[in-house]
Structure P
Amino acid sequence: MDTDLEYVRSVVEQEVTAVVNGDTDACLGILSDDALFMPPDEATKHGDELRQWLRDFLEQCAIEVLHYEDEEFILSGDLAFHRFTIDWTVTPKADGKAVSSQLKGMHVLQRQSDGSWKLAREIWNANPLTVEAP
């Protein structure tokens with residue numbers, strides 16, 4: 001990669017692609033050793049618990065990304081901050097009841113000792129649905 005920003009963008013793209021494809025190995029491969037996720041309405045996930053949680057999610061659900069938007073990238077030394085929005089549909093494979101959501105979130109990526117970038121932190125939650133007044 002020519003620049004750190006290009007590398008960070010590629011890691012983010014790899015995550016989206018891995019989630020849509022249900023590719024657990026690719027998803028786990030972009031995580032730093034100390035990665036931590038803060039999913040909505042759940043306890044913080046890290047270590048082996050995070051990795052198992054991701055495996056279960058990707059094995060049990062089909063994900064369709066309807067729209068993904070990079071909102072902001074900030075690079076500061078060995079840290080990168082990425083703010084995003086996503087509209088997606090998650091369909092549990094067991095019962096097939098699709099749930100569509102609009103989400104906003106943030107990634108924190110960290111430069112590794114070999115110069116690569118990995119996903120160190122992720123947090124997201126739902127955007128409230130907009131309802132027009134009558």
Structure Q
Amino acid sequence: MAELKQEILAKMKGSTLWALATVTEEGKPWVRYVTPTRIDDDLTIWCATFISSRKAAQIRRLPEVHLTAGVTALETAESYLQVQGRAEILTDALTRRAVWNDHLSAIFSGPEDPQYAVCRVRPYRIEYQTMAPMPPRVWEA
């Protein structure tokens with residue numbers, strides 16, 4: 001399991017564009033792209049978001065989320081991740097400063113921007129799928 005976790009962590013840290021699915025107020029799935037600002041060694045995923053976004057409202061209502069990551073081009077694709085987790089929206093100053101990076105300055109005025117919030121996803125199941133037709137390897141918390 002430790003080896004799989006390290007492979008998952010490497011794939012996570014090498015992926016810049018992820019698809020994040022939430023559930024709307026009507027119970028329908030909604031997917032959008034996100035770019036994690038930080039991935040922790042315990043596989044926690046951190047993203048910036050607008051405090052007033054649909055994403056934030058959907059997560060507050062139902063914290064179950066799903067993310068997919070790992071493929072940037074089909075020609076070079078070797079594997080990808082399917083991540084099930086629980087998300088939460090955080091607005092405390094300590095978290096906002098810890099997750100802040102300079103790339104966010106194109107969107108927010110700084111870590112004190114009143115519209116800046118942080119989405120933390122704690123995975124409980126991750127499937128590491130190769131492009132070969134075989135079952136995925138599964139990590140579970």
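The table below lists the values:
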| quantity | calculated |
| --- | --- |
| Of the structures P, Q, the one that -5500 was derived from, the read-out being helix-only ellipticity at 222 nm (-39500 (n - 2.57) for each DSSP H run of 4 or more, over all residues; to 500) | Q |
| When percent of Cα pairs over 14 Å apart, for residues 8-79 alone is computed for each of P, Q, the largest belongs to | P |
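Since every read-out is calculated from the coordinates, none of them should be taken as a lab result. In this text the structure is predicted, and so the values were computed from the model without any measurement.
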